[in-house]
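Okay, got some structures for you below.
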Structure 1
Amino acid sequence: MHEVSLCRSLAAAVTRAAGERRVEAVEVSIGGLRQVVPDAMAHAWTFVVRGTTLDGAALRITSIPAAITCDDCGATTELGPELGFDCRSCGSGHTRVTSGEEFTLTAIDICDPARVTKGES
C-alpha cells in the first residue's frame, strides 16, 4: 500500500509550508495512472497525521483521468479501464500520455487566526 508513503511525503511538504499555522484541509490532484486508491489514501492520511500538527486536517482528492494524444491524427482520448495505449480514433500506436501521471499538492487551507480568537474555527 504505497498510499502510506505518499501521505508521509505529502504531510512533510504541508508541514514545511504551513509552519506553526493550523491546517484545516489539504487538496491534491492525483492522476489515474498513479494507481492510488482514493479511499486507501484518505485512510492512510488519517493514520499518518494522527498526533501531529496536521491531526484533523481533511484530505481532499481530485482524480485526474488518464488521457493520450495521438501523434498521427491529433485525437485526445481518455484511457479506459483496459489501459490500451492505441489511438481510439485511428488505431495508431504513436500516442503519448498527456494526463494521468499527476500527483500535485494544489492547496493548503490554513485556519484564520482571527476567527479562532473570536471563538470560531
Structure 2
Amino acid sequence: QYAPYDIEGGWDDAKRDAFGETVISTIERYAPNIRRAIVGKQVITPKDIEAIAGITGGNIFHGELLLHQIFFLRPTPQWADFRTPLKGYYFGAAGAHPGGGVMGAAGMLAAKEILKDGN
C-alpha cells in the first residue's frame, strides 16, 4: 500500500494505527471477513524502510515511476540494458526493468545479458 514519506506533524503511533485501519477498512469492502483473518499488523512507513534498510526515500522500487524511468527505461535510459558504465558490472534489482513488483525478473534479464556478453 502506498504511504507518503512524510505527513503533516510526522508519523506517530496514532497516525500509523489510523493509516493501518484505513487500509484494512478499504480491503474489507471487497473482502468482508478479512478482519477475522488478521492475526497481527505492523504499519511501516517509507521513513521506517529508509532507516531499517538504507533505501533512500523508503521506496522499495528504488525510485519513483516517472515517465523518464518506467518500463524499459529503468533505472535510466543509459542503463536500461542492465549494463552499467563499469565493464562486467550489471544491474538487476527492483530499480531495473520490469521493476520490483515482478520478483526475480530483473535478475533473470540481467543474467541473460551477462550470458550474451560472455561474462
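Given 17.2 as the derived value for mean count of other Cβ atoms within 10 Å over residues 39-46, which of the supplied structures 1, 2 does it correspond to?
Structure of origin is 1.
Who wins on mean count of other Cβ atoms within 10 Å over residues 7-14 among 1, 2, i.e. which is largest?
Max of mean count of other Cβ atoms within 10 Å over residues 7-14: 1.
Once FRET efficiency 1/(1 + (r/R0)^6) of positions 87 and 111 (r between Cβ atoms, R0 = 30 Å, to 0.05) is calculated for all of 1, 2, which comes out largest?
Structure 2 comes out on top.
With distance in nm of label points 7 Å out along Cα→Cβ at positions 15 and 71 coming out at 4.3, pick the structure among 1, 2 it was computed from.
That value comes from structure 1.
From 1, 2, which structure was helix-only ellipticity at 222 nm (-39500 (n - 2.57) for each DSSP H run of 4 or more, over all residues; to 500) = -8500 calculated on?
Going through each structure in turn, the value belongs to 1.
Which structure, out of 1, 2, was mean projected area of the Cα convex hull in nm² calculated from, if the result is 10.0?
Clearly, the read-out refers to 2.
For distance in nm of label points 7 Å out along Cα→Cβ at positions 55 and 79, which structure out of 1, 2 has the highest calculated value?
With respect to distance in nm of label points 7 Å out along Cα→Cβ at positions 55 and 79, the highest-scoring structure among 1, 2 is 1.
When you work out relative contact order in percent (Cα under 8 Å, 6 or more apart) for each of the structures 1, 2, which one comes out largest? Each step should come with its number before you reach the end.
Numbers: 1: 33; 2: 16.
Max of relative contact order in percent (Cα under 8 Å, 6 or more apart): 1.
Taken together, the values in this text are just the output of simple stated rules run on the coordinates, not laboratory data. The model shown is predicted, which means the values in this text are computed figures rather than measured ones. Cβ atoms are built from the backbone, for glycine too; each structure is taken alone.
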